[in-house]
Each structure stands twice: as C-alpha cells, then as structure tokens.
Structure I
Amino acid sequence: MGKVLSARDLQKAFLAGANQLNAKKDLINELNVFPVPDGDTGTNMTMTILSAAKEVAKIEGGSLKEICKAMSGGSLRGARGNSGVILSQLIRGFTKELLEVKEADSIVLAKAFQRAVETAYKAVMKPKEGTILTVAKGMADKIMELSLTEEDILPLLEKVVAYGDEVLKKTPEMLPVLKEAGVVDSGGAGLMCVLEGALRSLKGEKIELDLEFKEDSGVSALTGERKSRGEISTADIRFGYCTEFMVNGDHPFSDEEVEKLRDYLSGIGDSIVCFSDEDLIKVHVHTNHPGDAFEKGLSLGYLSKMKVDNMRLEHHEVLIEDASRIAAMEKLEEQPKSAEAPGESEPVEEKDFGFVAVCSGDGLRDIFLDLGVDQVVSGGQSMNPSTEDLCAAVEKIHAKHVFILPNNKNILLAAQQVKDILEDRSVSVVPSKTIPQGISAMISFQPEGTVEENQEGMEDSLSMVSSGEITYAVRDTSIDGREIHKGDILFLGDQGLLSAEKSISLAMKEGLEKMGEGEILSLYYGEGVTEEEAKALEKEILEYMPNLEVEVHAGGQAVYYYLLSLE
C-alpha cells in the first residue's frame, strides 16, 4: 500500500468493515447494559453502515470523492438509533476531509479522524465518556500523534486500531454501569468491528462480502418493514407505482432546482423524498405515471438506480390468487392520464401544523391518530426507524410546519437529522423519550399558538408525566447493585431500573411506589397481554393505591408487557 490510501483502497476497506460489523452484530447486541429484549446497538449500526455499503459497492472505478459521497450520503439516510446516527456522523466527518484530495496520506487521514470526532461530538447533546465517542476520540488523538513520524499507511492504522482496542477495554472504568454489568461499551465495540474489518482488507486478506442484513422473524417485525400486507386495502393505494431513481448532474444542484423538482413530483404523486447531495438528487415518489417522473428527472441530468414497483400488484400477489382480478387491476393502471379519477390531482390544502409520531402497536397508533397525528411511523425499542423513514413521513404531510415526536431516546438523534436533509421544510423535534411523553405533548398542543409557543409548551409538558415500562430480562446481570436473573420481570422508569421481581404483579407494586406521586395512572398493555389480564392488574393496583385513577388502554406494543404514565 505504501504512503497513500487510494479510492480503491478506501472502497474495499469500507465494504470489509461493513461486512465485519454485519457478521458480529449479534455479539454487539449482547453487550447492551440493560438485559431487556431491545439490545439493538449492533442492529442499528449494521443497518446504518449497510445502507452506505450498498451505495459504495455499486461504484466502479470511482474517485475518492465519489466513494466518500456514497459513504456519507448512504449512512446519513440510513442512520438508525443513537449508535447508528453517531456512526453516520463519524463517517460524515471523516469523508468531508477527503472530498478534495485524490488520495490520502497519513496527515490527511489524521485530519479525517479528527474531523470525524468533531462532527460526531457536535451531534450529541450531552456526550458521555466511556462510549463510542471516547473510543473514536482516542484513535483520533493517536493517529494525529503517530502521523508526524509514521508515513506508511498500514503500520500507522495497525497501531491506531490496536490503541482503539485498548481504549475500548477501559470503557468499563469510565462508566460504572458498564463495569457493574461486566461489559465494554457496545457502540465502541461496533466501531472497532468496522475498523478491524477495514484493516483486514488493507492487509490484503481475501474477504467474502455479505452485505445483506440477515433478519430473524423477530427483527423483521420490529424494523418498520411490512412483513404482511394483509392490513392494507388496495383501495387505500391512491398512487400505484413506487418509483425511485437518482438524477446525476454535471454540476452541484441548487436548492431552487431541487425545490422545482419536488413541486413537480407533488403534483403527480405523494410519499415524496427528494433531496440533493451536490451533483446527485435522490428521488422517491408514489405515482400513477412513473414515466412522467423519469422525464422530469431527465431534464436535469441522466438517471441511474431506477426502480418501479407496482404496489397494487404486489398486494394482490401476496393476498389473492385470482388471476382475473390481477389482470383487471393491471388494465386499470395502463389507462392513459385522462382516465384518472376526478379530482385525483387536485392539490391538498396546506394546513399550519402537522405531526409525525413514532410508536409500535395498533392501539398506540390509533391513540396518536385520534390526538391529531398525521403520520405514524412504526418503531420504538428494537425497531428504530431510519432518518430516511422519518423524512418520507414528513414529506407526506401538507403543512407549513411539522413537529416530530420520536417517543424514544434512541430515535431522537435520527429525528434531529431530518432537518439537515429536508432543508426546504419547516421541521422541529419535540424531544419526547417515551410514549407517555409523546401523548402528553400532543394533548398540550394549541392550534391557535405559534410554532415557537407550541414547541415550548410541548417540551414543557414532557416533565409533567412520569413514564414506566415493564419487560423481562434476557440474561443474568447486575444493575445498581441488584442481581438480575434471566426471566425476571423488570420495571424501568425515567431514571432507570425501579424493580426486578419474579412476576408482573410484584414488579408493578414496587415500581409504582418508586415512581413518585400522581393522580392518574394510564396502563397501555402490549401484544402479549389480554384485556382480562390488564383489568386484573388494574384491580390489584387499586387495592394498594385506592386514591389512584387508573385507565387501561390496548397498546399492542412489542417487547413491553406494559407501558405506564403517571400524572
């Protein structure tokens, strides 16, 4: 390799790093401190980097700039969970330093490591030491020190990665919760997987790439992807073709060019994602006329990565074996523009405010819709939606300003990135970290208020509710000096573990006593709990807390037996 890192070297190393993380993601998941069935650091980081890896893998003979743009753009759009967002920011900062060079020497790489860390730290409100950030910073400091005397790339990176491993091993000494659980930081371990895979490639090892995320039956149901389309009626599919493509220009696209394209797409369809990355425009639209979308794109440049899916046909293929009905639907879709239903292209009146909320479960979804939420994104613990998922939801709403309610601390950073991508939309994030906080925020919304007044009021409402979650332990561990065994029922509050018992009843009693004072308790029971069981638990609660007003709702959420709010 010598003294420079070429575009081809970087491409192969990045793909090898993504491959290594994909292979080790389950082990990374196991490092999560809390032993609940939502250990998803490995999953989130893997899905984030694979989003970028698939873009990088398509490039043939590309320049360093092209490789870096694919790494940065792909990871930004695919970022999931806090760990995934931080990884995407590390990649984003690293690639920014390489955009203007044809190849990277040791000094350039050192600067890239430094910029990666600076970018990632800025993305986190309150950075903690003993995390992925600490591991990244340690390596950035080390490479800056070594680059002054070490010019050869391979020995330089070997020393840097070895030092990263040393920092990772020290993370339990920096975060007591890691030490007590007997694990190193999961995010830091994921980052080291990426770098170790990249280093193997740079050493010349032959690596069999597998860049397909392997989902088990549980994960696929929890990633926001639709496993079954049985709940969807073709009557609800207003625009039948899911159309995607990239516009490739000979110049960086201006905001005005992108806005004009987005306005055009709004006139022929919905579910629009349209944003630029210098001389590329990414387009996703649901429309009845894919050709019109392609033609408009061609007016700006040449097209690539074109993809059209017939959503109505896919629906029938899954649910219906009646060939005549499929043929009839195809015939209907082949009719010319003049055959469109009356009023189909009429513009939708823009309202002042719109809302996107993230939750899991039909019951919770219905609650948010009843409160006025426009788009509900399927997600929560173990199913963190990507930044691109949230962007697509925002794009569906015809409103002057859109509030996003992530309702989970691990989705907050991904939500905040939406503003960076949808620069022409007025978007803000209400930092709700739990479902009860999101509900409280929606209840406090005032239609006659301004954006600023509602942002402040909704944020203030978050502190008015105490949240609780009841789930089970997936392994033996120790938290806050308390021994926990696999199968124990855990009651988690806003500040951490409140109870660990052998039954839901006992865990609920101890947990409620520690939640603090309140008058109204709302119980949202999950998909594995019957209404009769929830009502029986309500009766028990009233026996030892007779002054409480208890409300029981069907939440339908995965992972958690119950979600609770105390006000």
Structure II
Amino acid sequence: MNRKNPLLIVWISLLSTLLFLSACSSGPSSAETKVKKQEEDKFEKLVKEKNKELELQPIELTSYSEEVGATLKEPIYKEFAVNGKVVVEGNIEKYEELKSNYVWIKVHSTEEGPAGNQQEYYTMLKRGKFKQEIRFFNGEGVYQVDVQVPSKDSENYYYDTASFTVHNVNPEKKMDVTYSPFGQEAGLTINLDQGYLVENEVFSLNGDAGNLTDQDTIMLKLNKDADTWKHVLPIEGGKFSYDVPLFFGKGVHELEILVPDKERDNYYQTATKILIENESDRVMKPIEYSRTYEERGVTLESPQYGGVESNGMFEVKGKIDPSVEFGPETTHIYVTTKKGEDEALDVIPVEDFVFDGSFYLRFGPGTYEVTLSVPETTRFSTSYFRFFGFAKFEVESTGEDQRDLLPSRGVESDAPEIIDLANQLTTGISDEREKALAVYKYVASNISYDVDKLENNTFSWDDSALKTLDSKTGVCQDYAYLAVALLRASNMEARMIEGTATGGFFPSNHAWVEIKVDGEWLTMDPTWGAGYIKDGQFVAEYNTKYFDPDVSEFEKTHNRKGVTY
C-alpha cells in the first residue's frame, strides 16, 4: 500500500502557494520598473540625439589651471547633453599652496525659472581631489557651468579654470541643497533631498550642526520681495528645528540659514539657502524680536507669528537658557497687552527655566499689541519694576470687555481661597452696597500695615491678593489687591486705582479701590480705613470714613492718576 507523507504534502502545498503569491506580487513591480526604464531610455536617447547635433569638442582649461596643476576628469567636452545631472571631477596638484580648501562651481541657467537662474556649489578639496554631482534646478534647458579654483595669494579670491555648456534634456526640476564654506565648517546639514519645496503656510525645518555647541545659535532669515523676517534658533545636542511660518502669502519665500562667524562676535554668515513656494494666500504678521531675546537666552515656542485670533484668552510658552547671564535669575516674564489707550500687565512664572501661561485680552474685541519682557535683575529692592521687551506681536480678540470682572495681575479672584472667603463675607447679603462694605470691613480690619516694606522697598513681583491673605500684612497695593479680588469673586466690577496721597509733608504713591454699586462707581480706601502710623508703628483703628467718602473731601488728600490692570 502506497502511503503519502502528510508533512510532505503540506510543505508542497505551502511552496505552491508561496510561488503563486510571489508570481502575483512581482507583476506590478516589474511593470513599474519597465515604465521607469522606458523613461530613462527615452531621455538617454534624447541625450544621444542632442550630442550628435553638437560638436563635441574637448574642454579647454585656463592658464591658471596650468599654474596650479589643475586637471578635469569629468566633463571632457565644452558643450554636451545630459539626462538630469552632470558630475564635475578633477584634481589640483598644488592644492597646498591655495588659500582655500574649496572649489567654487557656478551654474547659470539661460532662462529664469521658479528657482531663479543660478546655483552655486562649494566643493571641498580632499588632498587635491574634488568631485561634485550637479542636478538642474530649472529642469530642461541650457546651463552654463563655471569652475573656479582658489587663489594662491589672496583670501576669498578665485580664478576661472574651466567653463562648459550643458543641455539638460530631462524636464524634472531638482535643486540641490548646497552649503557655503561657513556652513560646511559648522557641520550644517538640512534634512532635505532638494532645496526647492512646495508648502502650505508653514515649513518644518530640521537639521544638524555637528560642529556647533549648545552655546551657539543659528539665524534664520526669510525673504520675499521687500519683506524680511529674522529669527535666532538655539542648538541642542548638535541639532535644531523650527516651524517657519511663510508669512508673506502666496509665492516663493527664500529661507536663508546663517551660522556664527567665529572671527567676529554677534555676526552670522550664510550657510545655505532654501526656496519654499507657499500655496496659501494667507499673510501672517511676523513677531518682532529685540536683542534682549538673544542676550537673555529666551526661546519663544508659541506663538510663532502674530495676527492670531483669540476668544479673549491667549497662551504663550517658551524657555530660558540657564547658561546665559541672568538665566537663573529670570523667575518670571511680564506680558503687556495694549488696545488703544488701555493697557494691562500680567506676570507668568518661569519654573525650571520653562514658562507656559495664559492671560486675558480684557478690553473687548479688537487688535491688541502684546509685548513679552524679562525683568531687570537688580541686587536691591525697589517700589517699581523695570523690564525689557524681547518679543512683540499682535493678537485679534473676539472676547468681551470684562476688564473689571476678570482676574488680573495680583488679583486672583478665581482662586478657591478667595472665592470661599468672598462667599463667607457676602452670603445672605443682596444689597450691592452692603456687599462692598463687608469686603471693605474685612480687609481694613484684618490686614496690618507693613511699615518695613514701605521703608525698605521690599516689593516683589509676586505681591498679590493671595500673598496678602496669607501674611495678613501689606502696603496700600496689597490692601487693594485683596479688596478687588474679593469684590470680583463676588461678581462685582472693581478696579485698583493708582495715584498719590498726602499723608505727610509730601505726596507719595498710593493705591485704592473703585467698585461699581447699582451702576455707579463708589470709592473705598481700605488702607486708610485700617488705621494710621504713629512714631514709625502701625496703629490699627478701623473706620468707615474712607468707604464711599465725600468726593470733594477725598480729593483733598487723594490724587487719582488712573486704573492699574
């Protein structure tokens, strides 16, 4: 009895299936390869036909080539046809006498195209040898190629060595990414296979700069017609990346990447250029950066451009370089928002050298000018804060005007502690005037005046309602912070007033509060309602004299300058 091996049957079946699948899968691949080969053969045929029309005469070298012993291995003719690329290869015997380690190759198209009409290559000499593959940025057409060799006597001077004409028969446009000597010495490479791109609004730049350190930066310069934008990028671990907004609308943007000039401080040299065709009509507004941006080691990650729309709140985020001068001392950034004559100041903390925070566009719909600043770092305390802007941009807001209800710098009316206390003070009170009086009474009765803070100027950027509530002491601004926070937490419009007050021989800076009661603004000064100073000591003596005082009497001692937001 003839019995078949079941394992053998299974193996044969599997093999048959694999052979069948292999045969099926090889069909499309073979077809694609065939089409590609036909295309190549088509252009190679055109090359041969064109070269038959041309007089293939030997290339001629200049007298300077004899002086330095320069020879060309490729090309061998002074006019010829190619299929999409050409190789320039040669040797220089006396390379050690040259003032540069690069051969300069210039490619000029007889016709202007989207990528322009010229391209340059700096090809490094390696023991006298050089080799450069060149693709053609305008596709099919006629190109003039000039090969120049460095001078033996002068820096940054080159002599013609050879010139030849190339007829490219391939219509495919390929623009090489080329690097200047500065770029090559910085070890710069961009993660792109060609230097002409089509993008929509934003181009994601990624690259390496292997010979630069984390203390170095590179500069970006974006140009379109007469418009220019500049930005400085940090190097991290030899790498850099940035989403570059194509600010200037539809059309070709030239992105120039520059690296530090090691011979000159705060100076950059061109490393490479990329052309980016933007398909979008949208025009964006660049952010304006000052020198402070670089000097204080700031990297602004968001926003990347101005003119962004917002519903009334806006976020900024970024980081501070801890290695720069004052890096560790930069514990916060200031945000100034300005709409017409109205202006507000907000503070965003920096934690572990990172800032990420939001602020209100409190003055209603419209265009806001936003300025981001770093604080002045001083060794002494002052009663005012100085800061230096590092970035400026515009924001379009659609939010409501809630300037006197929203939380603000020093007025944390949305904090749970403030809300709980406000509820305790106003529960069961329906009359707005009585609510305001309850807040006035609490602040004036529970906060003691800090004489030392006033005399020693121990003011801090984080002075606030919460800080006052915790310490139960402060100066006039701290009384006002807490009162305004409690009133806003009670859903009552309130604002802090800045001005001067005459309590002694000379006027001094002072702050008090205005609160809207039944549609009318009412004045209160909880600081003066808390007591007085005698012999350098605070004497607590609560009074209601400065709750809704007689205006004419109040103005004899208080001079109102404006509202602080």
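Taken together, the values in this text are just the output of simple stated rules run on the coordinates, not laboratory data. Because the structure is predicted, anything quoted here is derived from the model rather than measured. Cβ atoms are built from the backbone, for glycine too; each structure is taken alone.
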With relative contact order in percent (Cα under 8 Å, 6 or more apart) computed per structure, which member of I, II shows the largest figure? I
Comparison of I, II - label where volume of the Cα convex hull per residue in Å³ is highest: II
Suppose you compute helix-only ellipticity at 222 nm (-39500 (n - 2.57) for each DSSP H run of 4 or more, over all residues; to 500) for every structure in I, II: which one lands on -6500? II
When you work out distance in nm of label points 7 Å out along Cα→Cβ at positions 45 and 421 for each of the structures I, II, which one comes out largest? II
Using mean count of other Cβ atoms within 10 Å over residues 173-180 as the calculated read-out, with 15.0 as its value, let me know the right label among I, II. I
Computing semi-axes √(5λ) of the Cα gyration tensor in Å, for residues 85-204 alone for each of I, II, the value 27, 18, 12 comes from structure II
Identify the structure, out of I, II, from whose coordinates distance in nm of label points 7 Å out along Cα→Cβ at positions 157 and 485 was calculated to give 7.2. II
